[in-house]
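Next up, some structures in structure tokens.
Where a number appears in this text, it was derived from the coordinates with a stated rule and is not lab data. Keep in mind the model is a prediction, meaning the values are calculated, not measured. Cβ atoms are built from the backbone, for glycine too; each structure is taken alone.
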Structure I
Amino acid sequence: MSDTDANPDAQPPGYQPPKVWEWSDANGGKFSKTNRPIAGPTHEKELPVGDNPLQLYSLATPNGVKVTIMLEELLDLGHTGAEYDAYTIDIGDGDQFGGGFVAINPNSKIPALLDRSQDQPIRVFESGSILLYLAEKFDEFLPKDPATRTETLNWLFWQMGSAPYLGGGFGHFYAYAPFPQKYPIDRFAMEAKRQLDVLDRRLGESRFLAGDAYTIADIAVWPWYGVLALGKLYDAGEFLQVQDYKNLQRWTREIGKRPAVERGRMINRKWGDENTQMLERHGPADYEGKAGVKI
């Protein structure tokens, strides 16, 4: 009897790590070209700059959508200072390694924001940091009450710590790895379902993650876990049985109907129907003839 017969979870003999790891640009499957083991620019490329106070360089992945939703929500509240120019950074083409982008985000990840409303422009990178920066700048979506503010930040940082297990863990091995592997898929599917259960239990206690008010916590979590609950992330809805999380489903659909969310999902989007794509955004007129991305 083989080890695999004795233990159905055992993997057949194969790869053994070398004493010293060496990088190959074939590593990583579909997105092998988007990462490398060193930092810094690979080429010089200036970023375009528009006339609005805020300059956003991004892509409509979940992390990018967080920021465009936030900006659209601020505009809906009448904050003209939140007007922004959005430019698409094509991570498949390596735009994130251009010198102009690296100057704003040395980590070479989208999104990156430049606030030019100050005498000295302020760079902001990491999506959670951008949400917090904008919430404090415009005094919106972050409660002042210490307990509720802290609860908001609890869930904001929960998302920042949890999503890598969903995206780089489950999403990568389930949808993008060069070939399916039982152990990592099982391991990260278990964690993804645990996270869904965490959210579902919390949303059984309150309308939104921090309580009765819609906050940056919801804006951060929804593009990852709301879209997953809709079955539109990694085509994994049936696999993870997302329909079973009833409280999460209720929250997902309520937020998905917000006009700012429909618009925010469209910006820097390079896929889907043309009416749901907006590679650049410079002002309200850009929405004319666009349908937005509905749930």
Structure II
Amino acid sequence: MTSNSTADHGARLADRIASATGADPRDRLLHARGGWAAGTFTPSPLAPPLSTAGLFAAPATSATARFSSTLGGPHGHDGAPSDHGLAVRIGGLDLVLFTLPVFFARTGADMVEFLRAANSGDPAAVPAYAAAHPEAAEALALAQQGRPAAGFTGLEYHSAHAFGLVNAVGTTRWARLGLRPHRPLPPLTAEEALARPRDYLTAGLPTELPAGFDLLAHLPEGPDEVHDPTRRWTSRQTVTLGTLTLSRAEAPAAEPDFDPLRLPPGITAPLDRLAADRSAAYAAARRLRA
């Protein structure tokens, strides 16, 4: 797509997301509830052989992060069944991650269709979406099994997309990137969560800091469908690329324009359609909020 057609496509997606969720376009269309943190990323010696990206060569790189709850809009409850998100900027890299390891759609259009079903109030709507989109089965099953989180920093966050890690001789290894907490927190019961304040995850974030995460590269095996964000990989092989330490709750002076395709040299973009659609929709949503 040209830049103009990409912008037009993103604007249409953003409009349809707002319509599907009922969100005010002047607010966040998704991930409305959340809190900021700041810290540093320190690379592992295992990272440079995989990628020449600058954050893996520098001794340390500053990081800005936003934890969020994805569903329910600005007035939802953090203890309601939901996927949670973590967007992180480390130097030239943006990571937009979720607690679900796979996604429920392969394209932006399918994502809008799911959001419309999930927000319709019709108990038959999501099962109808699942019947029409069997590729969504794993993400939907995992979401149904989920339990309320005790804290943002005790969760594991995943990218459903595969990124290309390019080394010094030009070899590319595809990997899903994710963050694994140093201090995992057991989930709450529904009763425990709903007894807490509506924004208990955001309000409690400062008390959880400092908090550390390992940045992991999850590498596929032969049968894994590398570029399908709805499919879980059979491989359990991971490489620790470094440590993200979030030391303080601090909102940035200017909010980062998180973009899943903002990547430094040494990391190439995902090949699936969903990644490009998310990038275009995020950019359009930021323009609506400006």
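For Cα Rg over 2.2 N^0.38 Å, which structure out of I, II has the highest calculated value? Before the final figure, lay out each step's value.
Working: I: 1.06; II: 0.96.
Comparing I, II by Cα Rg over 2.2 N^0.38 Å, the maximum is at I.
Which of the displayed structures (I, II) returns the greatest value of distance in nm of label points 7 Å out along Cα→Cβ at positions 106 and 282 on calculation? Each step should come with its number before you reach the end.
On the way: I: 3.3; II: 2.3.
Once distance in nm of label points 7 Å out along Cα→Cβ at positions 106 and 282 is tallied for I, II, the winner is I.
Say we calculate distance in nm of label points 7 Å out along Cα→Cβ at positions 154 and 186 for every structure; which of I, II gives the highest result?
Working: I: 3.4; II: 0.9.
Largest value of distance in nm of label points 7 Å out along Cα→Cβ at positions 154 and 186: I.
Work out the source of 21 here, i.e. which of I, II gives that when relative contact order in percent (Cα under 8 Å, 6 or more apart) is computed.
Values: I: 21; II: 27.
Source structure for this number: I.
Determine which structure produced the value -10500 for helix-only ellipticity at 222 nm (-39500 (n - 2.57) for each DSSP H run of 4 or more, over all residues; to 500), calculated from the coordinates; the candidates are I, II.
Working: I: -10500; II: -8000.
Working through the options, I get structure I.
Say we calculate FRET efficiency 1/(1 + (r/R0)^6) of positions 66 and 130 (r between Cβ atoms, R0 = 30 Å, to 0.05) for every structure; which of I, II gives the highest result?
Details: I: 1.00; II: 0.50.
When FRET efficiency 1/(1 + (r/R0)^6) of positions 66 and 130 (r between Cβ atoms, R0 = 30 Å, to 0.05) is calculated for I, II, structure I comes out on top.
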